[in-house]
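A.B. asks: Take a look at the structures listed below.
Every read-out reported here was derived from the displayed coordinates using simple, explicitly stated rules and does not represent laboratory data. In this text the structure is predicted, and so the values were computed from the model without any measurement. Cβ atoms are built from the backbone, for glycine too; each structure is taken alone.
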Structure 1
């Protein structure tokens, strides 16, 4: 492998849940396999039941599906987010049945990404933020939001899909899911804003973002929507602070986010909602040698 991948993840309880005596309902996982790197984040529904457990099970199901489905495929496009979603749904239901969990325990959004030397993709099931930085310095941010703060949860597929559609007005072709795209250089110089409107059916199927070859990408990071609920801090600036790595050794994301959140809290800010993040970094061997 001429491209070297590293991953990390972190999740942090927000002020709202901390003060209410509730657990953190966001979760994140990451790993590097023999051919590809995988990350997944999940955000449990606050009005659900044991969704802190549901978020963890959803991430574990997603990572298991990625391992199983990509084992014999070097080309991630041959696997596709659709096959991962089908396997994810089956594993989620099996785990829920085994543990005696109810449907309201499994309500969580999920964003996952897979990347190898030939490229990859991001899958958005629900809401959150995707940050992609290229080795030429460009930073691309994509924020996904559902109308009335009613996101799609993968667990809806098994029993409550029609209820979800009805809650959004009953027309699967209605535009109830928006995507805002920002581009910049990571230093506050945001150049462009684009707003795309997606149909309900698109959100149910999952939005898929193709990723360039691994050597072109510096990192792809996934954030739960908690990153947009930072007190006294714009969400784009929060993303930049959380990914401004001084070092990329070891638990580089965890270390950076703990420091950045601590600095924000000491200044009177900090996350109001729970926040989860997972990241894939890529470097070619040449880029690694140039640093040393």
Structure 2
């Protein structure tokens, strides 16, 4: 895939990079993926698809890019996972020092722990909202404690509280861990039973700084099929955007990532859907709708 260096078009990039309000951070990492691969191609695919977006948002009736977006060079993903996570931390730290909202494009889900760790340094009362088909709570997977299947376990190691939304696939051991810790993930079955699930998440976040980690397999495959581990019965576009709008309206979104797009695994419209979800989130965050 030909590299497209910017989110949206070059003309939509902030003239003064340091003054931009949003920093896009591509991280093309895919070393620990399971089943279908290709997540390392996700960031470039989102950037390329973003060029086709209408910059005037059809819901917000505004042009979010006008607030200032800068697209950083892709993080160097050579070396082991720990080395990559260290570089991601540095990129987040730079964005946060500038007062920017860092938005990371993955890549596999393991990279999210670095974004959370960087935001935690500045926001000790940070909480995490995870949208995902999977719990990702394994202690290790394939003998790798930094696997994409372990990312929320590593975030728990940081003592950061989290809530999980759209869950519909997990191991017996992961469920036993949830039971023993008193965690109550918002599985899609539970979301159907509790119509007020959105307001309950709003109460849980309580206006605290929020980091959003959005695994794109949290969406229904009918909305976005190009992921390495698709699961039926995911979130609709409307449900996902309602959740993100609520978080941006009632809390302080301080960091976000969109991970696990696997372009080889599905049709090109998945890339466009991911790009539009990123742009819509930026709009919500900047405009507090």
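A.B. asks: Given a value of 19.2 for mean count of other Cβ atoms within 10 Å over residues 123-130, calculated from one of 1, 2, which structure does it belong to?
C.D. replies: 2
A.B. asks: On FRET efficiency 1/(1 + (r/R0)^6) of positions 163 and 227 (r between Cβ atoms, R0 = 35 Å, to 0.05), which of the structures labelled 1, 2 is highest?
C.D. replies: Structure 2 comes out on top.
A.B. asks: Match the computed value 3.9 of distance in nm of label points 7 Å out along Cα→Cβ at positions 139 and 171 to one of the structures 1, 2, and report its label.
C.D. replies: Corresponding structure: 1.
A.B. asks: Further question: Comparing mean count of other Cβ atoms within 10 Å over residues 19-26 across 1, 2, which is largest?
C.D. replies: Across 1, 2, mean count of other Cβ atoms within 10 Å over residues 19-26 peaks for 2.
A.B. asks: If Cα Rg over 2.2 N^0.38 Å computes to 0.91, which of 1, 2 did it come from?
C.D. replies: Going label by label, the one that fits is 2.
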